[in-house]
1. For percent of Cα pairs over 16 Å apart, for residues 8-111 alone, which of 1, 2, 3 scores largest?
2. Given a value of -26000 for helix-only ellipticity at 222 nm (-39500 (n - 2.57) for each DSSP H run of 4 or more, over all residues; to 500), calculated from one of 1, 2, 3, which structure does it belong to?
3. A value of 11 was computed for relative contact order in percent (Cα under 8 Å, 6 or more apart); which of 1, 2, 3 is the source structure?
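The numbers here are math on the coordinates, done by the rules we state, and not lab data. Note that the structure is predicted; figures quoted are calculated from it, not measured.
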Structure 1
Amino acid sequence: MTPEGLLSLARGGDLDALGAEREAVAEAVRAFAEASDPASALELVGRAWRIWFSRGELDEGSAVAVTALAAPGAEAVPIWRARALYADGVFAFRSGDQPRSLARNEEALRVARKTDDVRGECDALTGLARVALRDGRYGDVVALATQARERARAVSDAEAEASPLHLQAAGVRLQQDYDAARELYLESLELNAALGSAAWVAMEQHNLGWVELHLGNVDEAEARFRERDAQASDDAYGDAWSNLNQAAVAAARGDTETAERLFDSGKQALEKLGVALDPDDRSELDWLSGRLARDRG
């Protein structure tokens, strides 16, 4: 398929088809950059970066983003430049590279605000909230996410509101206000269902499962985890959590032997990915590890 054909496919939103052509997409970005077409290079990255992210191919995805961002004339394409900056900020975050994620999102915010690009501004604020989350600055997480949500609501952009709503829920959850976190995650679940964002719906099922566990609702937690597994597709990171989720349910029910077996299997799956855990997931992994250690003792 030609670079133009791949860009057309990306505009149509068919990420499954693009995912099978990742090398061709990378080559198309390179071809656009070398042909002095930074607009197409940046747009393709901005629309397609999740085909690498969903598979845990962070270095590969980042390399493609860098190619587009370094293309001659890329500074003259502010909207898609902001999207590509945000994408590379997400790759950096999941890789555990806080300085690069911070720099990418700060630049994305400057670019977006210069052109009154609300979607880009909301993305960048969400990216900065992620950085704050990993730093343990949970109050800043909520403040940044709330700011982004208010900006999105001011222009009635539901898609722009989705990511900051998720981060707001995470910030509240890590402050251990589980009742409030559940309400925010349910709001996020409803919004993403309305938007047709199946991957995000599955992600929030995962998060709601852990919130229900902390609230002592084991049956509800198990149901959420099962719904996550039934709905998820092509999500290497989320799939690696499947056994860990069930390990937590088994531990809560006192089945330590099953919990230990599932925990070991799930932890190995995460280690195989070689990524930095999202802070909320790191918190849960540490909590589960500590609980199993106590049960052993």
Structure 2
Amino acid sequence: MTARIEDTFAEAFDIKVSRILITAFDYELALACARETTGFATSIIMCPAEAGIDRIAKPEETPDGRVGVYAMICNPNEEKLEKQLLARIGQCVLPAPTTAVFDGLPNAEKKFRIGYKIKFFGDGFEEEIKVNGRKCWKIPIMEGDFIIEDSFGFIDGVAGGNFIIMAESQASALMAAKAAVDAISNVEGVITPFPIVASGSKVGSRYRFLKASTNEKFCPSLRDRVESELPKNIKGVYEIVINGISLDVVKDAMRAGISVAMKVPGVVKITAANFDGKLGKHKIWLNELFD
């Protein structure tokens, strides 16, 4: 059976994006810190930000010549994004062993002076230094010195790029979703903040106090009770959500993920979530990704 791509679009929206580069003694420490820093950040429906790991960085591309990890933190509101950067770097990167943190968007026109604010943790013992030409602060801590760049850039990005995998079994759908996320991880400048969504949502609810609720049209157990979007042979459904530094890279990531997901045995259909323009202005048509 060949999987079919539905002639529909993913509805994405604008978001502010900051990208940080965490370096450390080794990849294990850098990745552990990046995971902590991007925690509780799957969806702005109730999380204070959307965040995730972009990619690892080799020593030759980092300001201090050590291994590193790029992570992205996103929020539609500029002020809230700054607060999230301050909190996540101050509470998750600063205390982590051997870490330093640098701006992952050094060419961005707009900047938050996160490092300048965090340097006050040094209680007057902090010092301004240069690291490979970048203005940084050296903060004395118990293990030695913590290095943080003075300012961190942010840009206008895109959030909510998505596609939905429908398969004959939960196992097939999950295998396809995992393969898709692996493929997307090779696209620079994007994250999958969940990274696999089991509980896809729609805008609104029959309950007035909820701004999002279960997308019943995609729930296999509700196929006989609602106007379902699922063919009768579908038993497993997962959604992949993608944020990126531009609309083009989000499209690249969607293309990469869909391409591998379609090859997994048992996958029947690839579609996407959209909400009649209630969520965002960007329409990413699935079929056009492969023109």
Structure 3
Amino acid sequence: MKCVISGGTGFIGRQIAERLRQDGHEVNSWSRRATAPLAWDPLTGTPSNASVDGTDVVLHLAGEPVAQRWNDAAKARIRDSRILGTRRLVDVIARVPRRPRVLVSASAIGIYGDRGDEILTEASAHGKGFLVETCEGWEAEADRAANFGLRVVKLRIGFVLGKGGGALGQMLPVFRLAVGGRLGSGRQWMPWIHIEDVLELLVRAVNDSSMSGVWNATAPNPVTNAEFTRELGRAVHRPAILPVPPFALKLAFGEFAQHMLDSARVIPAVAQSAGHRFRYPEIGPALRNLV
């Protein structure tokens, strides 16, 4: 099949592009560079009709990084890159004569908000706040593609653990220096997932004609931040005993710091009901594989 990817130069995008090529698919990626063969910046414009016309599958992974110090401009980029970007993409899909058959759109576990120990599935109510509203708008724009005959899959992706990037890439240097530790109380739940399991879900979304709607892209066994911290310390053979107090997070990340302490005990209920097998359901083996 012919596939095109937004966010194809990102941590997940690079790896799913390579995986799909290995499986025999033709894969192209949009780039924000104006001089690129397929140029599209979701914040400022629309993809060309030619880049969509005749394509079988669109994987929409682009979005401004959330993990940064927030101000009004950063929040606008986070929101608009997802909501307006998806709207612009679906508008192009609507007007090309040979429409794709599938839209696979990233979403995020941020849609559930801060929920303590509550077990959260795809059927759970949404939370409140900026990230929740951003995810809701993002998914609503993706859903519009169904009006034009596309099968739409929305993956609510958790904290992705992989080599050379993602959440783990930011944490490893600190833990290897033996200065890592839990965030705040450490009691908040972390819905994590190994990069290989993200790729497996994306591949399934491309190939499985029965897959549609919302799927949580998280491991079956979420852990608290304290549990994650202990397991990462064991994996790198370093102590992990220096907690990061909330005020230090606030100094470094501003408003976003509060969301670093959010608790979301998310499980992939739809994937489990569909018999999907996760390669890394437990945090210990996942981290030992990656470190």
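1. Details: 1: 51; 2: 56; 3: 61.
Largest calculated value belongs to 3.
2. Values: 1: -26000; 2: -6000; 3: -12000.
It must be structure 1, since only it matches.
3. Values: 1: 11; 2: 27; 3: 19.
Working through the options, I get structure 1.
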